[in-house]
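Below you'll find the structures, each written out as structure tokens.
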Structure 1
Amino acid sequence: MLKTSDQKYLRAIYAISHTEKNNKVSLSDLAYYLDLKPPTVLERLQVLVKEKLITYTKTEGAQLTRNGEKEALSVIRKHRIWETFLHKVCKFGWNEVHEMAEQLQNVNSEKLIDRIYTLSGEPKFDPHGDPIPDKSGKLPVSIRRPLLNSVEGCKCTVLGVNEDSAEFLNYLTDLKIGLNEKLSVEKIFLFDGSVKVKYKNGENAVLSSKVAEKIMVSCNKAGCGCKN
């Protein structure tokens, strides 16, 4: 079984490479993502190279091998299933489940994962809207885009977030914005790109461009002019 630290590194490399749409991840990007110093990260990368889970060179960066990607997706599957179980069955908030799932994903029992997956309703997406890989590593397709790419007048639905820190999720919880929330884009402020939205019986919020970039939505109707 993979060590907890190995799981964290493989998940991070997978996440960064798919966010940036580049299979190779630089040492500095990985260190920033993990909030660790580059020498510490480099030492662990060298171990993962020996285990044939990644390839790494100073100029090219780190890249998952086929086996490394398989292991990363297995960890991601367990983590997201645990998050969903904690949210849907145990009724924890979406801002609470990440840290718990970090610990529980180390439980090495496929039988247990299968059982909690069934108890959770065999979901395709976790409480943050992220796709849950199936046993073969295949991810369900989700058509979603940042709220920031909206045009005025767009009516959309929140499908997830691309930031799962407790601080960010607490902020959205305080605003009473969650998954499947219906938003109406009232105004885009040219000065700083902030977005005014209306939701929940006429409630309004002005979201900074930084926040709007992290909220992932889907247009309720095609042809409204929003960018993907």
Structure 2
Amino acid sequence: MALILQIETSTSSCSIALSENGTTLFVKEQNERNIHASHITLFIEEVLTLAGKKPADLNAVAVSMGPGSYTGLRIGVSTAKGLCYALDIPLIAVNTLKAMASGMLKKSPDQDVLLCPMIDARRMEVYMAVYDSALNELTPVEAKIIDADSFRGFQNKKLLLFGDGAEKCRQVLETCQNISLNTGHVNSAGDLSMLAYEKYKNSSFEDVAYFEPYYLKDFLVTQPKASVS
């Protein structure tokens, strides 16, 4: 049996799930900015209580590794590593975009549609990749500014864009008849369940001491403007 606690904090959604052998048992989540630090441990306690489990019952912790929000990823990974240290259990890292694609497949299992999860990367950029219905990666994970030619290589395929970065693409892609948008998708820790279980079975674990989130882009610290006296 594999009882896995799952953490998703790569976007504005603070989401915790508990799964057993790839099946999601309980999820506690809230889609609101800047609540990760204050809510994550409370949500962990709640899903364990709902399942009648204790931290000592866990076999592993899985975390959404990025790309995504620098602060959100840092909070999620730090929490996951702390639990793994304390409980002496393995850490599993799941690519955030692939988890999003896995979750969308459950909602829209059309085998002919290619999936393009998108996360807002600030300004006009999005973090994105393209997957087929078997979750094979057709384009690599990248930070990209979307224009009318971005998906020219997929013009003969149906393509679904979704996630909190998809809305940025509406105007530039509105004439592309093969592309549809789902802007209501919210990242969920429940979408990690099957991918995390596959990694658990294959003993595909991270080094808890050295693992870092997949930020993709460097974190930029902006200097405050000088005040006018």
Structure 3
Amino acid sequence: MSDQQVVVEVQGVSKVYALGKQKVTALQDVTLTVYQGEFLALAGPSGSGKSTLLNMIGCIDTPSSGAIRVQGQDVSDKTADALADLRLNTLGFVFQTFNLLPVLSAWENVEYPLTQQKHMNKESRRERVEHALRVVGLERFGRHRPNELSGGQRQRVAIARALATKPKIILADEPTANLDRKTGEEILKLMRELNQREGTTFIFSTHDPRVMEMANRVIELSDGQIVT
């Protein structure tokens, strides 16, 4: 894979949280390289550090030590505005709880991150939203609010929202956790198709064997360290 483009570099990253007077080490000296177009699973039991690592890559959290580069940019010294810009334009997020805005329709939820992109006009936004909803098979459900959709449909809206900004990397935190088996498999197949067709890099945190089976690389974590 050395001839492929590197999209994420994690170098010697540790994360220590203060819990009262105690210190809890969530990650310890983690080094990882992710290449363009990978379908990568960060696997491990609850408390292994996989979600913490995903949040670090997603610029939602910052390391206590070490360095993270996303698309060649060192994220450790960026301002809050610069990190928000990176999250908006380079990264897409899919959460296990869907994180949809309940007062907005499916269409409006997908459109929402695009309204933050100042260069995009209304017509371009409309085309992006239509395309994203069509890709996930929900073009007929644009007017529905989240409470009028099934769990699987809500996760599809979340995927469409992540896709709409055309991110280089989609980060998915336990995306099948709140779905039944059949729906979870459909969502996984959809993400794999997107990965293969669009070349979007997917990084999952998961303990779902189906995700690990579908991934082209599995990084196992235990007690905040990569298990080799």
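Rule-based calculations on the coordinates, nothing more; no lab input. The shown structure was predicted, so the numbers you read here are calculated from the model rather than taken from an experiment. Cβ atoms are built from the backbone, for glycine too; each structure is taken alone.
Laid out as a table, the results:
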{"item": "Among 1, 2, 3, which structure scores highest (criterion: distance in nm of label points 7 Å out along Cα→Cβ at positions 32 and 48)", "result": "2"}
{"item": "Among 1, 2, 3, structure where helix-only ellipticity at 222 nm (-39500 (n - 2.57) for each DSSP H run of 4 or more, over all residues; to 500) as derived comes to -10500", "result": "3"}
{"item": "Comparison of 1, 2, 3 by relative contact order in percent (Cα under 8 Å, 6 or more apart) - largest value held by", "result": "3"}
